[in-house]
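Student: For reference, the structures are reproduced in the following blocks.
What follows is calculated from the coordinates using simple rules that are stated; it is not laboratory data. Because the structure is predicted, anything quoted here is derived from the model rather than measured. Cβ atoms are built from the backbone, for glycine too; each structure is taken alone.
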Structure 1
């Protein structure tokens, strides 16, 4: 399922126009929607991806890159494994050069390897934690010195409602997303004196291709658990992320914005 393309905007976004954003895992799903939302506001965008079993991510990345360029912004798209700090350093350096500067980072790259706690393999635990938490740390560390030197930066980490309200079989995923909230708050404290805002967005279930692959009963249960009676569309999340990178959110830092349709209220 392709996300609806945001409309080109020209009002109230002048302070974002021409700046540079990195969206990790930005080739598909929610990351793609976030990247497109930035581009619609004249923000230059860099996205990374890795190949995954059973999915041609490189082909999807090319489609996303083409769509981003249709907004007339600078685009950098490259394979990069966020688990590898040296790979991240190379990607960030290249993105900065290609975009002409970096100002926003969205740590969106993440994976899930679900399974009951007593059956969960060490490999599944490590893969999720290394991608979802260590990957975000690598990217944050890679941009921190640049953001500090220019005395400006916005970082948004994509957590999950399951960090606080986990379901069954997601101990590794829930732990990783809870740790990401801890990283968000700690980074906000350390980077705040350099005029760098660090926040997290915690979505509920979002209508993406991965959600479409779930059994119908799981999706129906998710809809019923929302007080709004619906699942989020990618743009419901991407608009909040981009808002947190705007000057309208200049005094918000160290916060977790839950965007779950009221799921955690039930």
Structure 2
């Protein structure tokens, strides 16, 4: 019987990360969940029971290197060697540059960019030892394009685009690939809240916010499905994707084609 593979997915107790975890669990992966939700352990257990796979939850603080190391160590002890790392956790704040709080800048750079490096660094020795690894960074169309009032977010996502290429080059001799998925707007609970907030702020209907604000830059005026991101990540984790590395793959309805 083939030994199941293990995936560590940050920010996997809600939104895109949870959707990715569900796709991987359905494919038979053991999952180490990580996130801020207080019921994270229950979420992990529920997914494990639903798909018949072994899971665990780590509340690791991604701003703390030692916490990340402990998460990787515990996941390896509980589930076995980590085959796939999905760096999905992210935070956002919007403000003009001259009004942008320094503490928000530091938080966004820490969670969105530095944690990607720290997580990759933590799993790297194990992936080298087994001569196999897949690192998938969930960035954004903002890893390839800029928008006003998102200085920290755009900077962090562009930084991960560069880091993805470095990890791809360093990982190549050890059969470790690294790629980034760059979604446009995905209709998660977080985005649902943003739609409602924008509608109130601009005295618009929620439908107008979707059309004139959210999807304005996308040629295809539909939200990206969480399942699309999950299935693409699953493919990039496969043996078939072994020669795909260092790429940032837009899934953005044509946003970055313009």
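Student: Work out distance in nm of label points 7 Å out along Cα→Cβ at positions 147 and 219 for each of structures 1, 2, then name the structure with the largest result. Walk me through the numbers on the way to the answer.
Tutor: Numbers: 1: 3.5; 2: 1.9.
By distance in nm of label points 7 Å out along Cα→Cβ at positions 147 and 219, the leading structure of 1, 2 is 1.
Student: For distance in nm of label points 7 Å out along Cα→Cβ at positions 59 and 227, the calculated result is 4.4, so let me know which of 1, 2 that is.
Tutor: Details: 1: 4.4; 2: 3.4.
Attributed to the structure labelled 1.
Student: Something else about it: If you rank structures 1, 2 by distance in nm of label points 7 Å out along Cα→Cβ at positions 43 and 131, which sits at the top with the largest value? Show your work: numbers first, answer last.
Tutor: Values: 1: 2.4; 2: 3.7.
The maximum falls on structure 2.
Student: Which one of 1, 2 has Rg and Dmax of the Cα atoms in Å, as calculated from the coordinates, equal to 17.3, 53? Mind dumping the intermediate values first?
Tutor: Working: 1: 17.3, 53; 2: 17.9, 59.
Of the options listed, only 1 reproduces it.
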